[in-house]
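Q: Have a look at these structures, which come just after this line.
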Structure P
Amino acid sequence: MQDVKQEYSEAYEAWQEQLRGMHRVLLEGERLPPPKVKGLLNREARAKERYDRARRRLLGLSD
């Protein structure tokens, strides 16, 4: 169970880091060239998927 909790914590922190980057661009007006914005969006989406998988595992739900 400790592995599952650690996986969840790490996935959550990684997702939050990517989300903070998104917020800098979308809410605070940080400027990035379009290819960098696309990369940022893709990293956030992958981090969210990883978090969702870890959350389901922590809750005992199957994929």
Structure Q
Amino acid sequence: MENLVFRHLREKTQEIYFLRNGWECDFIALPMAEEPLLVQVTARLDQTTLANVIKRLEAG
């Protein structure tokens, strides 16, 4: 699934990065003249997963 998301992002911009600093964000895309786009790829998004992602973003 991450490869599919990567390929879609690559169509929009060449500037795609991976961030790891105690937590993980699958992709950071920097489309020209737009705000950075943070992307977390998951097969299942339930309340627990969403809460963990939000907590990591707030801490980062």
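Where a number appears in this text, it was derived from the coordinates with a stated rule and is not lab data. None of these values were measured; they are calculated from a predicted model. Cβ atoms are built from the backbone, for glycine too; each structure is taken alone.
Q: One of P, Q was used to compute FRET efficiency 1/(1 + (r/R0)^6) of positions 6 and 30 (r between Cβ atoms, R0 = 35 Å, to 0.05), and the answer was 0.65. Which one was it? Walk me through the numbers before you get to the answer.
A: Working: P: 0.65; Q: 1.00.
Only structure P yields this read-out.
Q: Something else now. Quick check for you: by relative contact order in percent (Cα under 8 Å, 6 or more apart), which of P, Q is greatest?
A: P
Q: A value of -29000 was derived for helix-only ellipticity at 222 nm (-39500 (n - 2.57) for each DSSP H run of 4 or more, over all residues; to 500); which structure in P, Q was it taken from?
A: Computed on structure P.
Q: Of structures P, Q, which gives 4, 19, 23, 18, 13, 10, 8, 4, 1 when P(r) over Cα pairs in 5 Å bins from 0, in percent is computed from the coordinates?
A: P
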